[in-house]
1. Tell me which structure, out of 1, 2, gives 25 once relative contact order in percent (Cα under 8 Å, 6 or more apart) is calculated.
2. A value of 4.8 was derived for distance in nm of label points 7 Å out along Cα→Cβ at positions 2 and 98; which structure in 1, 2 was it taken from?
3. Comparing distance in nm of label points 7 Å out along Cα→Cβ at positions 42 and 58 across 1, 2, which structure shows the greatest value?
4. Work out which structure the value -17000 belongs to, where helix-only ellipticity at 222 nm (-39500 (n - 2.57) for each DSSP H run of 4 or more, over all residues; to 500) was derived from one of 1, 2.
5. Using the calculated result 23, 16, 13 for semi-axes √(5λ) of the Cα gyration tensor in Å, pick out the matching structure from 1, 2.
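Each reported figure results from applying straightforward, stated rules to the coordinates on display, with no laboratory input. Treat the numbers as computed from the prediction; the structure is a model and nothing was measured. Cβ atoms are built from the backbone, for glycine too; each structure is taken alone.
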Structure 1
Amino acid sequence: MEFPDTKTQVLVVKLILNKRTEESLQLLSKYYNIQPPEIVVGTIKGKRKTVRAVYVGKQQRIYATNSDIFYNPSVVLHEFYHHLRYRGMEHRGSEKGADSFASRFIHSYRLEVHLGEP
């Protein structure tokens, strides 16, 4: 899978941390040339106590269990990966792939923050 450049990865994480999650999802969706997912605070029956967020492909929606999760880059990027890999009513990604996708963005952000410090 191709990734945005490091500068864009860092921007995506910053947007989420600065409570501009929808904007970050629009930026990513534009890069990958797909419709952005909707993200809402809410839960899905049967998943209420087991996950912090879930992507529902049929709805093209990410459900975050609370507003703290809504602004958590690791979780949002993990769920965006599921959106990215959902095609033709079928999910083609894995949890490991979603974790790896999110980790790459977080790593780029941490590297910039660390190197950017005096």
Structure 2
Amino acid sequence: MVRIFWILAGGLALAIGVAGIVLPLVPTTPLLLLAAFCFARSSPRLEMWLVEHPRLGPPIRDWRAEGAISRRAKGLALVAMGAAFGLSLILGVPARVLWIQAAVLGAVAIFLLSRPEPRGGA
């Protein structure tokens, strides 16, 4: 039963993460990392498939090996965070909410920028 939970959770994270490739504000890499985490607890075959995937695997391998995030991923994340905050401004979100959003997005930005880039480049 627990194995089924981890497989379903991994599948859901993978599906939403893949959707994030084309949907602007859906975070792809964190969801791929979550999927790999879930699959590691349920299905070594699915975990290996995901980690070795030519398009989805590199961010997972970079994170596992070095705690690294590619420059491109950092840039896309920062643009998405800026767009989300800008949209909140345009929609007239209350100032209290904007302050909270700014603090959270600022903390995430600091974390992203503090991560090294993979040694292989990108």
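1. 1
2. 2
3. 2
4. The read-out comes from structure 1.
5. 1
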